[in-house]
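What follows is a group of structures, each given as structure tokens.
Every read-out reported here was derived from the displayed coordinates using simple, explicitly stated rules and does not represent laboratory data. Fair warning: this is a prediction, and the values are worked out from it, not measured in the lab. Cβ atoms are built from the backbone, for glycine too; each structure is taken alone.
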Structure I
């Protein structure tokens with residue numbers, strides 16, 4: 001199997017996503033030019049891929065293939081809002097030019113100035129579009145607290161889909177060139193394709209320049225086996241999204257969080273564990289689709305999840321969950337802050353800052369900051385416990401650590417899912433009311449706990465290893481079963497992938 005798979009698709013995926021019910025992308029006040037994002041689980045994407053893939057295969061010349069993929073990726077993004085293609089192109093050209101200057105510049109002060117320009121441009125655009133309304137609302141609240149009435153104009157600016165993902169991907173290039181870890185001499189076409197390649201453009205994984213640019217420099221000739229395996233990953237990802245996330249868990253989670261007073265402890269527990277499963281299968285499904293689609297074109301994307309709910313602690317959880325984001329925050333934020341150097345207090349400070357900003361990256365809401373803060377405290381508490389019981393381990397301690405980690409991760413998910421502290425409190429109040437659940441609630445609860453048990457059992461393996469160990473016939477059967485499940489689950493409400501909001 002390793003001979004025909006150029007990457008490893010870590011276990012079925014899970015990542016943090018602000019799932020406040022059904023994601024909303026279309027603002028009534030926005031331009032009429034704005035359309036719907038092209039979802040991997042939509043007929044429009046099937047048509048798009050059915051055109052793009054054959055043309056890519058039959059085109060002659062690696063340069064022509066890359067030019068075509070770049071044009072197709074921009075068409076893919078323009079289907080949402082043609083006007084915002086300009087933002088993507090502007091960010092791309094600026095970072096490409098700055099990296100070329102960094103590659104040729106030797107004066108430290110000049111190099112630092114060029115890096116600062118990249119940071120200001122990228123983070124400035126991200127801050128304006130993603131956090132402008134949030135900042136205005138908080139300024140208004142602070143002024144009101146001291147008796148000053150301020151009514152800012154309505155913030156009718158639509159958040160560009162995927163801006164958090166392509167901003168971080170683009171920043172990885174200029175920072176790595178500044179550190180002299182990679183060269184800054186990529187062609188504009190190659191760099192633009194790295195940023196805009198449609199499988200990862202709107203919701204990751206956050207592919208770094210050092211991983212994808214070398215692949216773009218070499219012609220990719222995917223084999224039939226690679227394409228077949230890539231399409232199998234796509235089908236598994238769509239099954240996770242359409243069947244598990246959207247049909248099994250989302251209705252129960254939305255109902256309980258929407259009207260918590262109508263539910264008791266059974267419904268509360270079903271939503272408590274069910275949201276963990278929903279976000280896992282939703283974002284995990286997207287990541288598998290992205291990895292599989294990239295493989296069809298001959299590219300290897302990094303793993304993004306490795307059975308995170310089977311983690312043996314919180315540091316292990318973040319080595320398994322949304323790996324492309326957690327490693328980005330580690331390499332470009334935590335380590336530059338000092339990492340675990342400089343003593344225990346500074347290490348704890350760096351952990352909290354990193355996790356708070358990681359929470360804010362997910363959305364302009366104090367609830368995301370609370371979610372990140374909880375994980376920061378979890379990591380600090382784990383460090384203290386490990387120092388106290390250094391060298392002590394047993395099967396019982398391992399099992400207890402796994403269960404406690406999963407439960408506390410689910411506690412943090414409440415802040416991630418609830419739109420406000422009041423909503424979170426109303427949801428948690430369901431645990432204090434006995435009310436027998438409906439069959440759907442019991443089923444969702446049992447299914448979520450079964451998912452946890454399954455991830456615990458296979459946590460030391462990977463999805464690739466599990467599929468490889470069952471042979472071609474078994475993989476074909478898995479793909480067929482997923483296809484049937486997707487067909488049977490079709491026809492309901494269409495839900496965007498949760499992470500499209502970021």
Structure II
């Protein structure tokens with residue numbers, strides 16, 4: 001591709017300004033609707049000169065590259081009246097020139113902001129964006145957003161189901177491997193307010209202040225489920241990680257809504273920094289404005305009015321930790337105008353999401369549970385509370401340490417399992433020291449070995465759960481690949 005001259009001080013206020021702009025997409029990824037692919041497609045469609053760079057090589061990204069080129073050819077046919085530039089791929093490396101001599105860098109959420117290449121772009125005054133920040137810049141209708149260390153995916157998907165009561169075309173996107181840019185053009189074409197809920201990771205949130213400052217607002221409804229130590233291999237401190245989560249409500253206007261967890265001490269302390277209208281959710285406290293449990297019912301309060309949603313016993317989603325997700329989603333749905341009847345119907349039917357305490361199948365009356373999204377110790381502790389049984393529980397755990405504390409996870413494994421199967425990794429090394437001699441331990445160098453070993457140890461009535469409490473990149477592409485391999489091996493039993 002022969003580059004045109006970059007647009008010095010490019011104006012991001014209009015999508016049309018991406019025409020002929022030189023834009024680097026940092027991180028292509030492997031998901032068909034993920035941030036990298038979604039961004040590349042959107043940029044090509046709008047006439048940008050797109051450079052796609054990733055540290056993974058051509059072999060690892062072949063499927064993604066093929067998809068980008070497939071869309072490039074489609075767009076040339078679909079838009080004969082505009083220039084669709086062929087994308088340039090720089091794979092297996094990053095080059096400084098692709099960050100310093102461009103108009104915009106779109107950073108994949110998995111890329112650390114401390115990257116020397118991101119810092120080089122900032123030093124040159126290049127705009128740093130994400131697919132989510134671009135979406136917020138151009139979609140000027142209400143958007144609900146959910147973040148938290150645990151429960152954000154379940155809350156997001158549950159809220160999305162409730163929003164379908166307002167509009168069957170309600171959109172769920174963000175950190176669930178679906179870029180919101182996949183929907184932006186169609187939404188703008190219809191010029192209507194479609195209910196949207198975005199799951200936002202801390203890394204996605206870090207890309208948003210620039211857009212929020214220019215827009216002078218944040219999400220219309222911001223939900224923060226909780227904040228526990230996590231990703232401390234990416235953050236200088238727990239406090240820095242906490243601050244990244246607060247971005248979700250930090251830029252809100254007074255007419256927007258913030259939904260916080262009153263049962264979580266750290267989240268309670270954030271109330272003083274909320275700029276929008278504050279609503280709480282709680283299993284243990286009643287709130288003047290918010291959603292809580294009262295005499296066995298889920299109840300919503302707003303300005304003195306009380307609405308009974310349904311009896312707690314009728315909620316389909318199991319597990320004490322999921323009650324927080326139910327309450328937070330219900331609160332946000334009520335604020336968005338979903339009816340009590342729709343919310344109650346969804347709560348009676350919604351049974352959970354893949355990769356989070358997901359029952360794969362039963363083999364000879366042995367249950368196999370996929371909890372691969374439990375990438376931090378607290379998530380494993382939550383699983384132990386639900387499935388723990390010293391006589392009947394086998395846990396597949398371990399992996400790479402993210403500079404977290406494993407004391408509570410170790411204690412939960414000791415108290416609640418009859419055997420633990422460990423993957424190799426630094427987190428596993430820490431756990432072994434803490435549980436040695438207190439619970440039966442085995443090792444496995446592959447998912448196949450782990451599942452087969454668990455099957456040989458299990459007896460009728462037992463439960464086998466994959467709940468790692470650690471990162472997976474030493475053995476798997478990511479936690480979702482880990483979960484899919486678990487499903488496959490369980491299906492093969």
Structure III
């Protein structure tokens with residue numbers, strides 16, 4: 001079977017959508033750091049649709065900061081790839097062409113810096129995950145002791161981190177008299193644009209105080225909120241796409257019908273017309289971001305840890321259990337919703353019902369293990385922020401504390417059958433050492449993990465209510481198992 005390629009677009013089945021513009025005329029105006037599946041199923045699709053409606057110089061140069069895998073998959077395909085939108089009714093395929101090239105930063109950092117310095121590049125977007133910001137999740141500030149940050153401060157022309165690449169490129173533009181690009185974070189960070197701006201300003205100031213002041217004055221970092229569920233692609237997914245296309249696609253992406261992008265409209269250098277295809281350009285992203293982080297992402301993490309521990313491999317498997325569904329609905333309604341400032345015109349009840357339906361989509365196969373990755377980075381915005389607000393007013397935190405306890409149980413590295421858990425986390429080594437020393441007794445394990453300041457800060461370990469509630473939940477998980485604990489918490493009789 002031949003490979004997906006621009007020369008073969010005309011031969012694709014009639015029901016497969018394909019680029020509706022002249023790709024040969026597509027100039028590169030966007031550099032994207034973190035060219036993973038989520039970007040290709042979300043921001044690249046919005047750009048693709050905007051190009052069809054209002055063509056412009058908005059091709060995407062994708063950059064991998066680590067692995068060559070995406071480059072190796074897409075370059076032989078001329079940058080083309082398939083997006084398969086799946087629901088219970090089947091899969092709907094489209095081929096996306098907005099990506100003009102893919103670079104691998106560790107192989108040639110100078111090539112990445114050259115693209116970032118081109119005057120034609122006016123927007124840089126990021127999906128580098130929470131850990132890619134090299135920051136303290138508890139405070140949002142740059143982690144100045146991070147090995148990558150230290151390296152980039154000492155070797156500005158050979159950066160390794162997103163901050164290092166961005167600040168070096170901005171400095172080169174400044175010296176050349178080229179206006180700065182806009183930097184748009186598309187990661188699940190609270191106030192992601194503001195957080196990124198603080199990281200860039202501090203990093204720049206550490207290099208050169210004048211550069212720090214210039215970045216603060218001239219570089220726009222709008223806030224944004226992104227929402228689409230994108231599971232990891234499997235070999236079965238590749239085979240199914242190949243059968244439907246009649247062509248092999250080395251790395252298609254799977255996703256759901258739902259997609260949302262809310263963006264603070266602050267782009268001094270210009271941007272694609274994303275709003276023509278459904279992006280919401282607003283003055284204040286924060287209410288949307290908080291609603292999504294706490295309702296969707298907080299629920300996802302809860303399902304990931306408690307579901308994995310109970311043996312549920314996918315989110316849809318977990319939410320199909322009535323006890324888990326009731327726990328999540330209670331988490332949303334009774335503990336998270338009171339912490340939200342609902343955006344104007346939003347129907348919160350409909351949004352929560354839609355989330356439960358999205359979780360239950362059996363076609364996505366979103367693995368609990370995948371969502372469980374990088375928990376030390378995800379817990380602070382998803383669960384610990386609303387916990388702090390609830391504690392401040394003396395409100396119950398039982399369900400959210402159970403989520404935190406489930407993360408603690410998960411990072412011990414052994415499941416309820418004694419099998420090893422592949423814990424993927426920036427702090428994995430430290431967490432393993434802490435849990436090994438503490439043992440499997442909640443009375444010692446909970447305080448040991450609460451001492452990890454990067455996750456819990458200085459305040460939560462000192463809060464008696466938080467400590468006691470988490471320790472009690474962890475004791476139940478260790479002695480009764482996840483499913484029985486969830487049943488008891490949700491009031492569902494086995």
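Match the computed value 3.5 of distance in nm of label points 7 Å out along Cα→Cβ at positions 148 and 276 to one of the structures I, II, III, and report its label. So the calculation was done on III.
Look at relative contact order in percent (Cα under 8 Å, 6 or more apart) for each of I, II, III: the largest one is in I.
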